Structure 1
Amino acid sequence: MTFFQSIILGLLQGATEFLPVSSSGHLLLAQRLFGIREPELAFDLLLHLGTLVAVLFFLRFEIASIVSCLFRRDPRAAPSGWGRRDFWLVIVASIPTGVIGIAFHKTVETGLTFGGVGARYLVLTTLLLLTNLRFRHKADLDRIDWWEAAAIGVIQGLAVFPGLSRSGSTIVLALLLGIAPRRAAKFSFLISIPAILGGALFTLKKGVSHLPGVAPSVAGFLVALVVGYLALLLVERLVVKGRFQRFAPYTACLAALCFYLQYHG
């Protein structure tokens, strides 16, 4: 792997992990259109570590608040609004995500078609266009009920299929359920932490290769970290301002491209 390729892969991983555009769908298209090979397992783990560090740093205050509440006798949330209850909500959301991921990971690896990815990009486009709708009106917009966390965990698990986007589907569902935009975005980012760790464990089960070298490895890691952090800032800003649907034309174009590659590529 060259230094330039490591930067491109770091950019791809960092941007698409949190933007509602599907990182796995982009990797599939990049492989087909530009001849970019899927990174070796060790380098892939390094890129995911970069995005994990990005989200940990982005949520550092929320995570610190949750951890401090776990060791306090007072069960009430901290003044920040994030507390012990959020820890259990993450667990509830992660259970269906893990079950779906384990059940379908072999299907994802062996049954990919551009037509299927295109269809899922159309689903994602529809979800993004529904962003500003609210199917429920909640008295407390920051409160996430247990069944809502489980539902968000289910749709996060389904995003294992390329084209659906983990962040896009979870944030949109949370918004549709009436959860406050900032809360919806940050909860999506929070439950991505065990999801990224779980994906890394699956990668480790396959065995890891050697890293491509010090310079490409460091470059890929840093690019994934910095770009991932910038993507988190952008997503939160667009969700709060009610502009998350601006990604819909882009995902619609990706759907059209996938269908073209399926039937004419």
Structure 2
Amino acid sequence: MPASDPDRKVVVVMPARQAARTLAQTFSEIPQDAIDEVILVDDHSTDETAALARTLPLTLVWHPHQAGYGANQKTCYMEALRHDADVVVMLHPDGQYESSLVPDMVAPILAGEADMVLGSRLMLPGAAIKAGMPRWKWAVNRILTAIENRIMQTQLSEAHTGYRAYSRDLLLTVPFLRNSIDFAFDSELLMQASHFGFRIKEIPARCRYYEEASSVSFRPGAVYGTKTLWAGLRLVLHRRGLLRCRKFEA
């Protein structure tokens, strides 16, 4: 899998859980000439995810017990760093995000224009709703993103996409191992990147909603939203020196 830049190693990481139905298709759509390696971390799936992964040209890592979405990402990034990745792309194996966008995700980092790239579903007005995003999720996403923009002093169109790319320097700097083991991990890592002054860029990303696509229901979504707001409050308190937080300490 030769990358477009022979001097920079691009690794795609796939945090997997019950992805047997969609993994092969998602993997097949990744532009192989834009990457060097794919690492899949299976979070103790009870379907054939791990067995299918063994038939594909990728590196498989598996958890002996279910640890959580955030814990899965921690393993993903540690493995990518151990494999000498210069750019790491997180791609969900459920096919919700377009695998074909991987070259666009890594391009700003390879060009030295960004340290973190977000594939935004809300960057193009109306696109997410048209693709099937529930309106309540769209509304909550916009509200939370507005609050986070205020805290981080950013102008992101979406702070809650699961399609992300990171530079090696960012992953070596932000203390992501101190983050939550659940979905709040994403919000914490984004706030860490902003707090440490890393450059964040967005590109439009279409999403697909269907039965096999992973999705957070209302109750877990409410917990996630609450934890995101708590992370934002901790960042504000940390910056003001009122309550130190190890997640925001180098």
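Quick note: the coordinates plus some simple rules give every number you see, no bench work behind them. Here the structure is a predicted model, which means the values were calculated and not measured.
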So if we calculate relative contact order in percent (Cα under 8 Å, 6 or more apart) for every structure here (1, 2), which label has the highest result?
1
Who wins on Rg/Rh (Cα atoms, Kirkwood Rh) among 1, 2, i.e. which is largest?
1
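Looking at structures 1, 2, which one was helix-only ellipticity at 222 nm (-39500 (n - 2.57) for each DSSP H run of 4 or more, over all residues; to 500) calculated from, given that it came out as -24000? Don't jump to the answer; show the numbers that get you there.
Working: 1: -24000; 2: -11500.
The value was obtained from structure 1.
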